[in-house]
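Any read-out appearing in this document is the output of simple, stated calculations on the displayed coordinates, not a laboratory observation. For clarity, every value in this text was computed on a predicted model and none was experimentally measured. Cβ atoms are built from the backbone, for glycine too; each structure is taken alone.
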Structure 1
């Protein structure tokens, strides 16, 4: 689905290409990536599938309205979640299906930061290894070409880890004056589709 032409071009000459960057996350984290739990590392290589249930909590009031406008999933204590992810040298694509509703974002490297793109929204993230978890620190936000000042920017708590052989995670996003927009968490089974 993603990158099929890329492989054909890379091997068109019959010679293996020179080894380039593995993907944006690994490059961004440098050596810290190797300190993450093995399962989390496997979730960030090649083509992977994560599946299981997640607890989804949409915010109320203005936060819930923002979530609805952005097309974020509805509240459900046992939402069926399937994530397909493709890791390329120049970008990463994560496609999440909450109860059949697709929410997709792409990631790219920008200097020392990982940029998550969702439509016109860009989140500038610093991925770090902290206490056996992959933690994402939100350092900046843009809507189109406009950088949001800190007092208008969202807050985010996001991490990935391994628990009892499953991929465990939590993402929580809030906005000033609006409160919580979305929070989802769970423990999913990992399937490596291609390395």
Structure 2
């Protein structure tokens, strides 16, 4: 199945550990698109890890840097962008996200716990003693924003990355405003 996105960027959103950084390059390859992950881009720009950025300038400044990077990225075309989990919380970011197609990767909290247990690279989880409680809290704060996505992809425990990519590719034509068939 092929379709013409007319250069429209695709933005993957969702909780940390939802698989955005894993799925984005696979999806980009299938679409013949470039791939960009906002967190490593921010780290390269600032010259510090995300954890160090949080420690030195705090979350508010990090979110501002994140918005600047997203604004610059949104000027390009033909990209699949893995965003940081907090990007959708700022309304200003939706101005950029809505220039493309937004896909919410949505695993269960149990799957997130499995993936994030012992992960020390997530500064927002660093102070959490109860991972489930912290993830539940973050999801409650973000769920309405994530739900603004054009496509919602629930992720089950046993689904493969290729199956997720196939679900996305199947869903894209259902939301394109002017679908244009391309020969295979």
Structure 3
């Protein structure tokens, strides 16, 4: 089995492509070792000690190294954990775990009067933004719309990425403002 690796715009995060489906649908972000207790793979990666984040996408796993940890030493260990996991055919989530239940980060209750605007924003994020962000090893999750402001959560390689602010403001915000005039600002939460 060959697992390819790709760099991401976040120098602390590498994207690993096992050549098979990782998540059948959706994504899953593990920001702490405690979050990872529902997944044998995420748990094993955190147990390496120098991993501070794990993210599962459709066909990739992004792993974030602790600050100051060089990938040259960590990459072989991560590859070993992933090879063992995928070659064994082990499940991604533990049986009976609440794997599919993700407690959302801060979310805002959308005003029902904004339903059409929110639908436009979600459509643009799902069709134009998320595929691009996934290529970089991350995801963006819609969290709310209030008084012209769109609230998004960055995950995977995008979380903590030095270029995420530029992506958010110069890319996503401009796109949403162009197609949805009611949008005045985009903020990360």
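Consider the structures 1, 2, 3: one of them gives 0.70 for FRET efficiency 1/(1 + (r/R0)^6) of positions 67 and 163 (r between Cβ atoms, R0 = 30 Å, to 0.05) as calculated from the coordinates. Say which.
1
Thinking only about distance in nm of label points 7 Å out along Cα→Cβ at positions 91 and 171, which of 1, 2, 3 has the largest value?
Once distance in nm of label points 7 Å out along Cα→Cβ at positions 91 and 171 is tallied for 1, 2, 3, the winner is 3.
Identify the structure, out of 1, 2, 3, from whose coordinates helix-only ellipticity at 222 nm (-39500 (n - 2.57) for each DSSP H run of 4 or more, over all residues; to 500) was calculated to give -3500.
So the calculation was done on 1.
Could you figure out which one of 1, 2, 3 the value 14.0 for Kirkwood radius over Cα pairs in Å, for residues 27-74 alone was computed from?
It must be structure 1, since only it matches.
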